[in-house]
Structure P
Amino acid sequence: MLLDAIIIGGSYAGLSAALPLARARRRVLVIDAGLRRNRFSEHSHGFLGQDGVPPGQIAAQGREQLLAYPTVEWKEGTVRTVSGEADGFIVALSDGSESRARRLILATGVIDELPDIPGLAERWGKHVFHCPYCHGYELNEGRIGVLAGSQMSMHQALMLPDWGRTTLFLNGSALDLEQQAQLEARGVAVEEGAVAGLEGEGVTVAMQDGRAFPLAGLFVAPRVRPCPVVVEMGCALEETPLGDIVKTDQFKATSIPGVFACGDMARAAGSVPLAVGDGAMAGTAVHRSLMFGL
């Protein structure tokens, strides 16, 4: 059977993309590997009507509402390959099954490449964060750290004083005179020593010289990259300060005719509300292309 659309990724962007297609009575298959990017966080913030709700609960409620539409199918699994072209895409899963569709929507999210600091990975999403709008308020104006290591670290350090007293840990990075002046104007403290690791039940930055800095939270800017299947498809990528994302136009169309992309993989920012808005645009754009052509 030839479906109208296959959506690869069943998190917030994918769910949102499927909804307008379902409401247009189009036949849709959502394939989900079950690896939401924010699966490490206990609560989601900043999404109107769902502020403070566990992220898994938001996703589960969205799936339940989506599957109430009779033209929607859901399959748990990992996509192995994508072949074909518009009006005849073939999506092969790791279990050997195949599905065909006229259009594809990529909503796979991204892979976060975290700094190689002892103790950081196990605190990711709990005491170590990337988005102040998602997690800053809950730090209750406590001491906040920023771990330098990417082009976005300076941006984070200049933003975060609105949420608490902020210290930028250079950990081998360097600042020019202009950056020093900007940090001073925002009241950001700077620590130049090397970081040995993160310790404690919450998050304490341990320096190699023996000093320790207990914090309410630590922010890092991980480098992101698309999932391998997206790269193998050959979608044009766009380099951003956060890493490579899939390049799309204003209607979320990629460089491959008939393939659309949405969510964190297709924008240089990551949050639930932005992913939901992105997905809604992709879903309506796909419906438009089905009606009127590419």
Structure Q
Amino acid sequence: MSTITRGMMLDAIIIGGSYAGLSAAMQLARARRQVLVIDGGQRRNRFVEYSHGFLGQDGKKASAIASEGKAQLMAYKTVSWVEGQAISALPQGEGFAVAVEGQASYHARRLILATGVSDQLPAIEGLAERWGRSIFHCPYCHGYEIDNGRIGVLASGPLSHHHAMMLPDWGQVTLFTNNCYEPDAEQLAALHQRGVRIEAASVRRISGVATVGLQDGRQLEMDGLFTLSTVRINSPFAEQLGCEMTEGPMGTVIRTNEIKATSVPGVFACGDAARMAGNVAMAVADGAMAGVAAHQSMIFEAKAA
């Protein structure tokens, strides 16, 4: 672990120490660059016990993947770690200055935003406390474990049609439209062909493991539920820096190119804050690309801005 001295110009600061941030830092550490990771300790998947679909780590505790990744990263002598909340990230000279609440400001030639996002969930009683336990958003991460059982899709908007069309590969699907959207004739035919049952009654609450209580009093037991959240980026730094953003059906994310560079020279972004959908495997891949690109930019580009 490296020691940061006052006024030291680092090679890169990474805001966010979850999977994408860890992966980005690893690439830079292996290039023997001075790297600082600033982490507020709020992984998006902290509500989930086990992670799935990540090659070599399938079925492992999500917290263990993160903690072991950090331990491996911190074995590199050029890496520093600060636990705390970054409160500003601004251009300064030929690099960037990042202030941490109650601590110092740090300076680096390159900046990687791996801040992640927060899920804004449908306002259904009983949903939030089951999020990540019996209610999910990613079929590839959690569909297999339902073991071809009864799956409910809680609609949150028109995009839920896509969700409902996918999920029959993992179980017997009921789509609860819940006054969020009404499938047209073509969509109804497609859902019927996929074997999806449609329930139009309003959802009142979720109880038990995944029992859907309807406004008319019926209780429909499911083995698991899926719903689409909207997302909010966990920091304002991309907008503060002037990065271009992308609006999508699930929320706003940071626009990046194929090497995870933002529209602001010297600033890279990776993980869920810079893609419309993702999982641990995609976050790690994003981080690796951002770390490699940030390193190469220091060789082939004159300065950050």
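Between structures P, Q, the calculation of distance in nm of label points 7 Å out along Cα→Cβ at positions 128 and 232 yields its largest number for P. In this comparison of P, Q, the computed figure 0.45 for FRET efficiency 1/(1 + (r/R0)^6) of positions 8 and 144 (r between Cβ atoms, R0 = 35 Å, to 0.05) is attributed to P.
No lab work stands behind these numbers, since they all come straight from the coordinates. These numbers were taken from a predicted model, which means no experiment stands behind them. Cβ atoms are built from the backbone, for glycine too; each structure is taken alone.
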